[in-house]
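Listed after this line are the structures, all set down as structure tokens.
None of the figures in this text is laboratory data; all of them are computed from the coordinates on show. No experiment lies behind these values; they were computed from the predicted model shown.
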Structure I
Amino acid sequence: MLKFEQFIEMTDKLEEANILISALELRMFTHLGKKFSSASDIARKLKAPKEGVEAILNALVAIGAARKQKGQFANTSETYKYFCESSPHYKKGTVFLRKENRSEWENLINVVKNGRDLEEFEGGDDPEFRDLFTYAMHERSLAYAKPLAEAVARNPVGHIADLGGGPGSYSAEILRKDKKARATLIDRPAAIKVAKEILGKGALSKRFSFIEGDFFEIDLEEKYDSVLFSNILHIYNESENKGLFKKIHKALNPGGRLLIVDLFLNDDQTSPYNAALFSLTMLMYTKTGRTYTFSETEAMLKKTGFGKFKRFKIGKGSSLIEAIKP
């Protein structure tokens, strides 16, 4: 049970979140760079009044996201490494999503009261959005890729299709684990472009092939030994997912595996914690999507010809359902 004090503590964290996201939007960590600067220096770069700039810099120091020495301010090693644009480790996708998330969550009350605004989802894919979103998915995947690869590569992977695989981070880790496997990444052109940038020109990239396009429209002509369906299920409704499962079933060799990664709910729909909260994200961010329970997903898979289900925990609420084509 959430106690009164915990309720207040959670809502108070909105203050810290807004300070940090505002610092990202102001490019504060980029302006601080590698050296100490005065509040006046940063204010000049921002073309903003010193009063507000100094206040947010002091708040960042209090939070632990900046340093202060003799009245001057500097990044911490962490904020320089990940949030300063001149750093080779700059997480541009993560920064993009954090800024996007604030404006989206402000819309929660409106969506709950009035339903989804379907007009927001009209029009084609925005390549600039897709580029940054794909980098964000790569940066997020680093926490999940190794345990996923361990679960998948316990059996020979063969030729795996990574359907809507974005940066290809999961399939790349699977190929590192299974040295004989190869992968075909299927996604929109902007996502494929990012995947190629991330993979580079090393030996691993030579085991990848790419198909550009919308996976609803592409014919999966080649037969695959495995299909990876990671973080796609929650974007679509049941009918759309069944259509994709039928397409995947047809594209798999007999005995082939469909590997679904997602934030699955238990039957109570209130756990795991991350999956329960993620259901609101899907309400706001997608036209027809939602989070599904393990049972709902396996029922859909049964109806489309799959069986022999196995479940694996990947971490932070994410899990893998493995289904076999007889």
Structure II
Amino acid sequence: MRWLLLFMAIIIAGGLYVAFKVFGPNTGSFSEGEYLYIHTGSSYDAVKAELVNGGFVRDIKSFDLLATEANYPAHIHAGKYRVTRGMSNYRIIRMLRSGRQEPVKLVINKLRTRQDLINIICKNLEADSNVLKQMLHDTVYLAEFGLDTNTAMCAIMPDTYEFFWNTSADKAFRKIEKNYARFWTGERKAKAAAKDISPVQAVILASIVEEESNKNDEKPTIASVYLNRLHKGIRLQADPTVKYAVGDFSLRRITGVHLAFASPYNTYQNTGLPPGPICTPSQQSIDAVLNAPETDYIYFCAREDFSGYHRFAATDAEQAKNARLYHRALDARGIH
């Protein structure tokens, strides 16, 4: 009887031990944080190495035994997985085997260059930066979306996008472009046509408006100035395009040296719109272009009170007066 009881105790203890190894906590030090990244094409050995090196599991042997029993090595899914403290082997393996990864919220605000886009996507997703760079320079690929190497950034609208971490460069661009395509409803396309511009041209013009002011209530009037100049064949002479051309967005005062800089983006040197956007404009800026009022303004100048608002003018004399007020204010503040 004593041996029977001892045997039963051993069986129960063994069962409890196995149950603990399966369902008990097995998380480690989290030396790499709580997110486990499994790259596309990773082997089971590579996954185990990540689990150990990142401090996600404390006892890799028990994990290995259960994972093998669950046939996880044949069901590895790339992705970003959140491992929380106290998770058991069972919960970790179930999560990894099912591919239940954490979505990534990618917030795109104002970007200025293709490299800015490459940086933000490839910093947050597995997407290959070299592949994305090639895509943004591939005329055949971009033509699929009605874009070219100059206008590629027109498709990038500031917004919050949700991806899985292992999204490829192609799928990331396509999802972002779909948001751009949805934005261009029939009504918006009709408004652009009424202004005698295409959707792409509207975005390019909106990018200039975006850089000129952060006052949404003033943007339609600013847009009206540029539309008037565009349709009259007057050079836009937009300071933000000069900053883009010289590659210095911190300039507070544009001088003759800057104005003479040779670039297709310098609207002091070239008539019409620049070949592409100088930033990714907000929806408000695009709508400001589409809803620009009818005005006779062909000039505007920053107010001398540095409020961020502008004075508008229809004649050279009015503009000269406004410009004198502003430049005196710059001189008074020692801004060169």
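To which of I, II does the computed value 22.2, 70 (Rg and Dmax of the Cα atoms in Å) belong? Source structure for this number: I.
One of I, II was used to compute Cα extents along the principal axes in Å, for residues 246-285 alone, and the answer was 33, 23, 13. Which one was it? Source structure: II.
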